[in-house]
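Multiple structures follow.
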Structure I
Amino acid sequence: MNDTYLLKPADIDWQEGAPHSQTFDDIYWNRDGAIEEKQHVFVEPLLELVGKDSRHTQVTVCELGFGFGINCLLTADAWLQKPTDCRLNLISFEKHPVDPITLSRQLSSFNLKFTDALLDQYPPPIRGQHVIWLAENIRLLLIFDDVETGLANLDASVDFWYLDGFSPAKNESMWQPQLFRKMFARSQPGARIATYSAAGHVRRALSTAGFDTEKRSGFSHKREMLTGKRPGDWQANDHGHTSIAIIGAGLAGLYCAEALNKRGLPFTLIDSGEPGASAIPQLAVLPHLAVRPEIRYRFSLTACQYMQTSPGFHGSGLVWRGRTQEEAERLQKISKLFPDELVETQVNGLTVFSQAGWLSYEKLKDGLSSRITTDTITTFNRKEEKWQASGKCSYTADNLILATGFSRSLLEPELQVRAIHGQAVTVPTRDIRRIVNSHVTIFPTDNGTSVVSGTYARRDDLAVDSEDTRYLVNTAKKMVELEGKEVMPYTGIRAVSRDRLPIVGELPVWDDLAGVNRVSAISSFNRGLYVMAAFGSRGATHARLCAEHVISKILGEPTALDLKQQVMLSPARFFIRDSKLQSS
């Protein structure tokens with residue numbers, strides 16, 4: 001069931017010093033040696049397949065059963081022998097995550113190189129896909145979910161599968177024929193499978209799904225294990241042989257730049273130089289949550305989790321004071337869905353979001369050290385299989401990302417983006433430690449001042465409104481003590497969509513959408529033309545994960561957003577909804 005934000009953690013006891021799952025009544029690894037077993041069953045067969053790859057290639061390994069992460073860490077260690085421009089994409093599913101304290105205690109005994117990187121980014125048991133960077137050329141997509149649901153929503157092409165769930169006799173759902181069919185559909189020609197199991201019904205189910213199987217020598221006292229192969233000749237995919245231009249250096253554009261920097265890939269970042277909403281000194285990072293954990297709220301929660309490691313992020317936490325009794329009661333209901341260390345309603349009725357914080361756009365920009373080309377792009381078109389963007393100068397690239405809400409003239413009317421004017425002020429404060437949110441939002445003291453924000457108007461200009469300024473200052477005075485009268489106003493234009501969700505993805509060919517009644521059925525795209533816009537007031541929460549998704553999509557990597565989230569944020573969603581209404 002997908003009716004919760006969080007998964008139930010692993011229920012572990014210890015037998016002869018080794019972890020044992022009480023849920024499945026099975027051990028996590030062979031007592032003769034976890035490292036030796038996993039090297040023999042999984043890592044060595046992978047290395048046999050990939051051999052000595054040519055440069056600029058990428059390999060995707062998908063594991064069913066993350067457990068303590070040993071397979072992923074061993075594979076990452078083995079990848080160190082590869083050239084640094086060879087990328088490893090790791091995917092791992094886990095329905096019952098090990099708690100971080102137990103994970104740290106156990107992994108500390110194995111001395112694996114990327115343990116600290118994993119532990120530093122290891123998420124709470126939030127249902128969904130989590131991006132973890134183990135090294136510049138090694139990324140883990142850790143998916144906390146039921147494996148069948150997670151695999152159905154996975155957007156990836158896999159080269160090697162690790163089947164490392166608990167015993168088929170103890171955990172039947174991990175070894176079902178329908179699961180193997182989904183694996184086959186997501187496998188490259190020549191993709192391989194390795195598993196410690198040699199059960200006859202597993203071999204038959206893999207064969208029925210389309211894999212060729214054979215038995216090999218097992219580990220230690222286990223006589224046999226299974227391997228499999230999707231028919232065809234395997235070849236690693238290329239990675240990075242593409243050029244990318246990004247229009248807009250607000251949050252969306254900077255996070256696209258960050259994602260490319262992580263991969264060591266060049267790009268062109270173009271911005272008009274006009275101040276946008278991103279330039280406000282303090283921007284809120286807070287998940288959009290509701291009592292019912294619908295997909296839009298779970299997306300927001302995983303996006304907020306990914307922000308915890310962003311340059312320029314300050315994990316201050318946020319205190320929310322309900323503006324009405326109804327809002328206070330709603331916040332209390334939400335807090336009951338989470339452990340106190342994530343969301344807690346205190347005895348005074350205030351709700352604390354510990355993972356919330358604020359982002360400094362300037363520190364993000366400084367941390368990326370990306371050169372920004374100042375130019376105002378007015379047009380773009382497709383020419384000789386390339387995208388050409390034109391302003392004072394002309395820029396050509398295989399892929400063009402419209403990461404802009406400020407320059408809405410570049411966004412097609414089918415996207416239905418509209419403008420919202422927002423205003424904020426900085427005021428002198430002292431020793432405010434956490435964000436305070438109610439009728440306005442007051443940020444922690446930073447160099448003697450705090451940002452106060454919270455006005456919205458449907459107009460498309462940057463003029464300062466004196467009434468908005470008075471409202472922000474006077475409301476803030478009722479909530480905190482100000483240390484002076486010096487006020488600095490900021491304005492910005494937020495681009496928003498009809499449903500207040502971002503618009504993210506490859507742009508379709510609008511003329512080819514006649515008769516298409518669902519987003520997943522779109523087959524005609526403006527190849528290489530992407531949009532990241534309409535983040536509204538939550539760009540600091542959502543933009544980083546969305547940028548990671550767009551870059552992973554361009555490069556043919558496992559995508560940071562699952563298939564349902566891609567449909568939810570699709571640039572074509574309003575066009576298709578309106579077309580269906582008109583035809584009904």
Structure II
Amino acid sequence: MESFDQLDLKTIDDQQAADLCDRLRGAILGTVSRTGGHLASSLGTVEITVAIHRVFDLTRDRLVFDVGHQCYSHKLLTGRAPRFDTLRSLGGVAGYPKPEESVTDAFIAGHASNAVSVALGMARARTLQNKNYHVLALLGDGALTGGLAYEGLSNAGQSGEKLLVILNDNGMSITQNVGGMSRYLARQRLRSQYLSFKKGYRRVMDATFVGRKLYKFNHRVKTAIKDALLPCSMFENMGFTYLGPVDGHNVKLLTRLLRYARDGVEGPVLLHIKTVKGKGFPPAEAAPDRFHGVGPFDLATGELTAPAGPSYSSVFGQALTELARKDRRVCAITAAMRSGTGLDGFAQAFPQRFFDVGIAEGHGVSMAAGMAQQGLVPVFAVYSSFLQRGYDMLLHDVAISRLHVVLAVDRAGLVGEDGETHHGVFDVAYLSSVPGMTVLAPGCFRELRDMLAWAVERCTGPVAVRYPRGGEGDYRGAFDGGKTLRLREGKDVTLVTYGDTVNPVLEAERALRAQGVEAEVFKLQCVRPADWAPVLASVRKTGRVLVAEECAAQGCVGRELAAQLALAGVEVRSLTLCNTGEGFVTHGSVRDLRRLCGLDGATIETRVREAMGR
């Protein structure tokens with residue numbers, strides 16, 4: 001692959017910059033078609049990324065992405081092109097900004113709406129430390145569906161800090177564009193004559209009392225006219241100097257705008273650019289949602305190399321649609337993840353009962369609480385790592401009133417290539433800490449259907465059904481009202497698991513049995529409150545227990561079992577906990593990450609043999 005970092009972007013001309021954008025798109029398409037990844041968003045931000053690199057020194061200046069799936073061209077320009085074909089693989093280039101990977105990655109960015117807050121913190125640190133560097137935040141319009149973005153914008157606008165916020169508007173119209181007038185004024189602001197006149201005019205007016213009064217009067221008149229004509233009053237009312245909207249695929253214009261924002265304006269600036277998601281690849285332009293996060297695909301046709309089969313998400317969506325046909329109280333909520341959570345069919349069948357709240361998980365939980373309070377049955381389909389934002393609302397709005405809110409917790413456990421920011425390894429701990437919460441964990445599609453129906457039709461308080469990304473393994477079972485299932489009988493060791501991790505545990509059990517070790521295997525259907533009685537009885541018999549779970553060590557089920565064993569006075573010769581550990585798990589395939597965390601069948605087998613002294 002071309003080594004883009006050899007280029008001196010500060011010296012190339014506009015035509016060379018445009019040619020570079022074409023080459024970057026080709027490199028991104030070539031790699032992502034083989035590895036999969038976030039394609040449409042990265043294709044849409046090539047020009048603004050090149051312009052940023054032409055104007056700023058990102059080894060010193062700070063660029064905060066929101067969200068980081070826009071960063072592929074940035075990575076290619078900052079020394080990672082030779083390894084870009086390892087994108088999102090174990091030990092390879094991360095799919096999101098990662099400061100440990102490059103000094104040019106200012107901040108990790110896997111979740112939305114926080115960039116302005118982070119950037120403002122950096123700008124304030126710069127001021128307090130009396131340093132000299134620029135701070136930028138690049139966020140998509142989708143991030144503005146999250147309340148945190150407005151908290152950051154409100155505070156940044158009033159801060160007086162020199163800060164550039166670049167709003168990449170690639171689909172959602174924030175305010176109606178006036179067109180000719182706004183483009184005309186944007187062009188005027190870029191002219192050197194205008195900039196020189198503006199600086200000189202301000203300097204002359206500041207020299208006398210009368211001049212200062214006149215300047216303030218003229219400024220008020222100008223602001224009133226702009227507010228009447230231009231779609232920028234919201235940001236300017238916050239305290240920003242507003243530039244745009246402008247063509248986000250015109251690298252020449254963007255470069256000039258960025259230089260003006262850098263040199264010609266004091267205080268916070270908001271640059272509003274209009275882009276096309278998937279720019280340069282017609283299939284992605286036509287279906288940007290489909291190419292947001294995509295697997296390997298054919299460059300010629302855009303078709304997936306390995307067509308996706310049924311997944312937990314798709315099965316959930318189908319099952320919920322059927323439940324909604326029977327019960328008009330059932331509603332579906334999602335946080336900007338309609339397709340990702342399998343709710344396309346539900347939205348089409350019941351548009352009046354489908355609600356996409358945007359990237360606003362906390363709001364989604366609170367809205368569900370209000371719906372439940374008034375007699376509806378809301379089902380909030382949300383990724384495990386994103387539900388973390390709604391924890392306070394789970395406690396305050398749902399649990400205190402014991403409301404019947406159903407959480408469909410998608411992407412539970414190790415999710416693979418998206419890495420630290422997306423693994424669903426904390427929900428067992430935080431959901432289990434919510435008083436009155438029931439947590440179910442299916443290990444196959446049938447269990448998911450059964451558990452969802454039970455959660456919707458028979459539960460009275462808050463209930464979460466947590467399930468993994470992707471398809472089911474070999475295990476097949478049926479829900480039995482939350483009782484712990486004994487899948488295999490044995491006398492030598494007790495193996496405990498839940499959810500999809502049942503598959504490597506059963507793999508380990510088969511290998512052990514072939515070596516003469518009889519393992520008794522239990523699958524928790526209900527993680528909280530768990531049915532511990534059969535497990536305690538088994539451990540009294542075997543004296544050895546291993547718990548395998550795709551969950552962080554803190555708050556894991558294994559530690560809960562250890563406490564239960566101690567309280568019951570059960571003597572244990574060995575207690576082995578297999579989980580994802582105390583820290584965060586990197587990116588890579590689920591297969592590789594299970595092996596890394598010791599949650600594959602072979603490692604579980606080895607841990608059992610070690611515990612038995614073999």
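No value in this document is a laboratory result; all are computed from the given coordinates. Here the structure is a predicted model, which is why all the values come from computation and not from measurement. Cβ atoms are built from the backbone, for glycine too; each structure is taken alone.
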For 2.2 (distance in nm of label points 7 Å out along Cα→Cβ at positions 339 and 371, calculated) the corresponding structure among I, II = II
Taking mean count of other Cβ atoms within 10 Å over residues 427-434 for each of I, II, the highest value is that of structure II
Comparison of I, II - label where distance in nm of label points 7 Å out along Cα→Cβ at positions 123 and 515 is highest = II
Mean projected area of the Cα convex hull in nm² gets 28.6 when computed on, of labels I, II, structure I
For the read-out Kirkwood radius over Cα pairs in Å, for residues 131-298 alone, a value of 19.9 was computed from one structure; give its label from I, II.
-> I
Origin of the derived value -7500 (helix-only ellipticity at 222 nm (-39500 (n - 2.57) for each DSSP H run of 4 or more, over all residues; to 500); candidates I, II) | I
To which of I, II does the computed value 3.7 (distance in nm of label points 7 Å out along Cα→Cβ at positions 27 and 499) belong?
-> II
Output the label of whichever structure in I, II has the greatest value of FRET efficiency 1/(1 + (r/R0)^6) of positions 43 and 531 (r between Cβ atoms, R0 = 35 Å, to 0.05).
-> I
Among I, II, which structure scores highest (criterion: Kirkwood radius over Cα pairs in Å, for residues 347-442 alone) = I
Value 24.0, calculated as mean count of other Cβ atoms within 10 Å over residues 59-66 from one of I, II, is from structure I
Distance in nm of label points 7 Å out along Cα→Cβ at positions 67 and 307, calculated, reads 2.7; among I, II the input was structure II
